[in-house]
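J.: These notes open a run of structures that come right after.
Nothing in this text is a laboratory measurement; each read-out follows from the coordinates by a stated rule. The structure presented is a predicted model; accordingly, all values stated were derived computationally and were not measured. Cβ atoms are built from the backbone, for glycine too; each structure is taken alone.
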Structure P
Amino acid sequence: MAEALLLEYEALPDAKPALVHGETRDVIHLPTPDLHAGGSLMTAFSRRASSRTFAAAPLSNAVLGALLWAADGVNRPESGGRTAPSAHAFNEIDIYVALATGVYRYDAQGHRLVLKHAIDARNLTGYQDFVGKAPLDLVYVVGTSRLKTMPPQQRDVFSAIAAGAIAQNVALYCASAGLANVIRGWINHRSLSEALKLNEDEIPILAQTVGMPVPQVT
């Protein structure tokens, strides 16, 4: 069997959080998503793609609300069930939302964004040259303390599956809503953890950039 090729990278020497741009609020209440908006699921599958060019225009709160609800929102209020699966309903993945106005955590039960850190950390969510230029970067963070009752050998696998399901939900929403996105695993875990002010039991494992597509020049 050929030896696996591993990505090698060094810490970005000049990667530091930027000052926020725009109004930073402690809580952003998100609009209820329109469940009848967008195209069909099969149309979304046909349009799903990864993009590495994004317009800088910010996304509206209505788009943010619909996108985050699609990602891992509560779709069964009576039970607290989510749009993305999670083994034993541990819901161990938190979605951190990096905007120009600050870093927020998505509170699925309240369908709102809660301020975690008043910095612009978008440029710290990965190494690719387009990182920090799009209006939104999502970071999927594993709350390992929620997995203590799961056998240790299963924790990494099931948390990765949960993060992947959330990322695919976002990708399909983007395809349906005409947004561009790309899922990224090339991140500096330590720098990102510090920027997001994560606790020791919280581990960022995946990021996803979202924005409007750049208009095609004809």
Structure Q
Amino acid sequence: MKFRLMPRDEGFYPLFRQAAENSVACSQVLRDLATRPADAADLVDKLIEGEHRGDDLVKAMKQRLDTSIVTPFDREDILALTEGIDHAVDEIRAAGEFIHLHHITEPLEGVSEMADILHDTAEAMVRLMEKLPKLRDLQHELDKIDQLESRGDDVYRRTMAHLFSGEFKAFTVLRWKDIVESMESALNSFEKASDIVASIAVKHA
């Protein structure tokens, strides 16, 4: 049995949970944008606020790393997990801003489905963060995030094939390509974050 002279700093866990919850809120806004792109002017400010909130949480996490003596797991893993969730939020904001900046007014087949998958992934990340303190019973959420990312890949390929089918004008293709690629990048960031959690669990098994 290991004895610690100083207790681990448990204050990281609420920050992880808040970051994941923030990603859910942002992904919900993106869902609304995907189905109602004409309302982008009213919705994009919420995404910007969410992205700023994520940045604040990253700063709080780094400040805590600078002052904590005993962290719950490796510092590089704490930072990588933090930045993984934050990058997902950054990409969600990018997708929403592209909808606004490209003056998209009509939804595109496949984009709403990708937004739903992103939202479901963010919710799974919240549940994963809730289990992080004990590092137990993680497999369901890890598998769920992996499955959702695979589904997202399928929708991404299908949507891109539709865009380049010749049905759309060149500028329309370029506008939607930015949006779809940002959503795909957000999904990949969530999966990378879940992979970091899996690695942490192995190290501390």
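J.: So volume of the Cα convex hull per residue in Å³, computed for just one structure, reads 100; which one of P, Q is that?
T.: The value was obtained from structure Q.
J.: Among P, Q, considering only mean count of other Cβ atoms within 10 Å over residues 34-41, which has the greatest calculated value?
T.: Greatest value across P, Q: structure Q.
J.: With helix-only ellipticity at 222 nm (-39500 (n - 2.57) for each DSSP H run of 4 or more, over all residues; to 500) coming out at -7500, pick the structure among P, Q it was computed from.
T.: P
J.: Moving on. Between structures P, Q, where is mean count of other Cβ atoms within 10 Å over residues 146-153 highest?
T.: Greatest value across P, Q: structure Q.
J.: Computing distance in nm of label points 7 Å out along Cα→Cβ at positions 26 and 58 for each of P, Q, which one ends up highest?
T.: Going through P, Q one by one, distance in nm of label points 7 Å out along Cα→Cβ at positions 26 and 58 is largest in P.
J.: Taking 3.7 as the value of distance in nm of label points 7 Å out along Cα→Cβ at positions 130 and 154 derived from one of the structures shown (P, Q), identify that structure.
T.: It was calculated from structure P.
J.: Given a value of 1.8 for distance in nm of label points 7 Å out along Cα→Cβ at positions 18 and 50, point me to the structure among P, Q it was derived from.
T.: Structure Q accounts for this read-out.
J.: Who wins on FRET efficiency 1/(1 + (r/R0)^6) of positions 66 and 162 (r between Cβ atoms, R0 = 30 Å, to 0.05) among P, Q, i.e. which is largest?
T.: Between P, Q, the highest calculated value is found for P.
J.: Given structures P, Q, which gives the highest value for Cα Rg over 2.2 N^0.38 Å, for residues 90-137 alone?
T.: That would be structure Q.
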